Structure I
Amino acid sequence: MTIRGDVELANATDAGCQRTVNEDYYLFVEPQDDADFARRGRLVLVADGVGGHQGGRVASRLAAHTIRDVFLSSAAEDPREVLIEGFLRAHRAIQDQAAMSPDLDGMATTCTSAILKDGRLTAGHIGDSRFYLIRDGRARQISRDHTVVNDLLQAGAITPEQALTHEKLHVLSTALGLGQTMGADFLEEPLALLPEDILLFSSDGLHGLVNDEELASVTAGQPLTEACAELIAWAKARGGPDNITLQLIRIKSVKPVSGAGLPAGPDDPVGDRR
């Protein structure tokens, strides 16, 4: 696939140091036809499956492929509507597949996905994979972790110090395939991008071991392929207990757009939760 020259892209995934199966999945889609590209933009996604080796792998791939198919076929003009439709279909597809296969019962997946179109980014998110904006040397987490511990932290029931060692630190509060309703967050307004912005999408096998300051420093001033390799090496050097997946996109040029401010972060009010 040929990537147009207004962005630099790099991605990588690794099973980590303690697992033999990689339940993570990522994809990047850029229509080759210019008219289709102008209409749809680009799709980027990272998913982290849960529910056992087989179930996790099936769930993450099924979600990614479903959202990709919606992106490439939807008649909707609004990227936010496309993502909402894709997440809803993926949620149902995972549940339908689990209902037909008893060995897949309970499978689910996180999913962080975005559409880049006309110099703006529209994002949807569920679970504890993350989306960061790296701008002016600072990594800012835009997505909000959907975990039991983060819900307790936001409610004031525990302190940040208690959160670090909580017994349910990695327990998800929602994911695609879990529950009757699909509890994803979608940015209310698109994020206007600036040249030299770096977008980082990752599973928790990376950001659970590499902090925000390190994410910003490693991605600064070097090709993104080298940054991907270095970040995975850091996570593995710190034990690598989980699968590690990331995608990096550097904005090289963008059409002038107004309102290039920052959207709500994980500690601020968020958009729709569907």
Structure II
Amino acid sequence: MLFTLITGASMGIGEAFAREFARRGHNLVLVARSGDRLQALAEEFQRHRGVEVLVCVEDLVDAESPARIYAFCRRQSADVDMLVNCAGLSRAGDFDDMPLEKLEEIMMVNMLAMARLTRLFLPDMIARRGGSIINVASLGALQGVPGLGLYSATKAFILTLSEALYAELKGKGIKVVALCPGFINTGFFERASHNRANLRLPMSETGVVVEAAIKGLKNNRLRVFPTLIDRVLVFSQRVVSRKIVIWLAGFLAAVDDR
């Protein structure tokens, strides 16, 4: 039986993906740390959408978690034909103030877990000559963002790996999308100690982002920028210097009042 696997599925964009794919009749593997929340979502989807939902409680900070997630799917005979790498961490503030353990957690979840999960599930997709991967990057992937330096660097990793995979897998029946949203209305800012009141751009709703990702997947797009503002900001990078691009990113993110 085919399943869509979503990391970070207990809240925010991950939950929005889970709700939309359940509405479309996808069987789901939901992955996150919050077991109670995942179980509640699973019961809701099974009751109201009639889909099968498997709950896999894992903390992607643990380097061994991707292997356990893959083993879980094998034990459950869940063939993952769509992988949504949505889990992510951030911490607002200057890089030199970041605790070392937080640095490693962000890199583990945003980069290593994403890469390991993709590497584990790809051979099965290739063997079936069919599958899809949605990697949640960010507008921050396109330049360093002062105050969010490590976060933007990890998102650049996601974007560039996705670009390479898009080309490598083009003839193997696998679609790859790099989703690059701007500011999204979730609890992400609070968890990252980022004061959302300082933001100098409007925030998009999760539904807009998910809809854009699914449309981009259908049209075999590589980079997906969900809103007009996102696309305008990307286009503006062609006409100004790199220093201005970086300054503007920091100004819009407004991590502090400098």
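Readers should treat all values here as calculations from the given coordinates under stated rules, not as data from a laboratory. Small disclaimer: the values here were computed from a predicted structure and weren't measured. Cβ atoms are built from the backbone, for glycine too; each structure is taken alone.
The table for this structure:
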{"quantity": "Among I, II, structure where distance in nm of label points 7 Å out along Cα→Cβ at positions 28 and 244 as derived comes to 1.9", "calculated": "I"}
{"quantity": "Origin of the derived value 0.20 (FRET efficiency 1/(1 + (r/R0)^6) of positions 52 and 180 (r between Cβ atoms, R0 = 25 Å, to 0.05); candidates I, II)", "calculated": "II"}
{"quantity": "When distance in nm of label points 7 Å out along Cα→Cβ at positions 84 and 124 is computed for each of I, II, the largest belongs to", "calculated": "II"}
{"quantity": "For 47, 31, 25 (Cα extents along the principal axes in Å, for residues 60-211 alone, calculated) the corresponding structure among I, II", "calculated": "II"}
{"quantity": "Highest-scoring label, criterion being distance in nm of label points 7 Å out along Cα→Cβ at positions 36 and 164, among I, II", "calculated": "I"}
{"quantity": "Which of I, II yields 15.5 [mean count of other Cβ atoms within 10 Å over residues 4-11, calculated]", "calculated": "I"}
{"quantity": "Distance in nm of label points 7 Å out along Cα→Cβ at positions 92 and 140 - structure with the largest value, from I, II", "calculated": "I"}
{"quantity": "Of the structures I, II, the one that 26 was derived from, the read-out being relative contact order in percent (Cα under 8 Å, 6 or more apart)", "calculated": "I"}
{"quantity": "Structure responsible for 121, with volume of the Cα convex hull per residue in Å³ calculated and labels I, II on offer", "calculated": "II"}
{"quantity": "Among I, II, structure where helix-only ellipticity at 222 nm (-39500 (n - 2.57) for each DSSP H run of 4 or more, over all residues; to 500) as derived comes to -14500", "calculated": "II"}
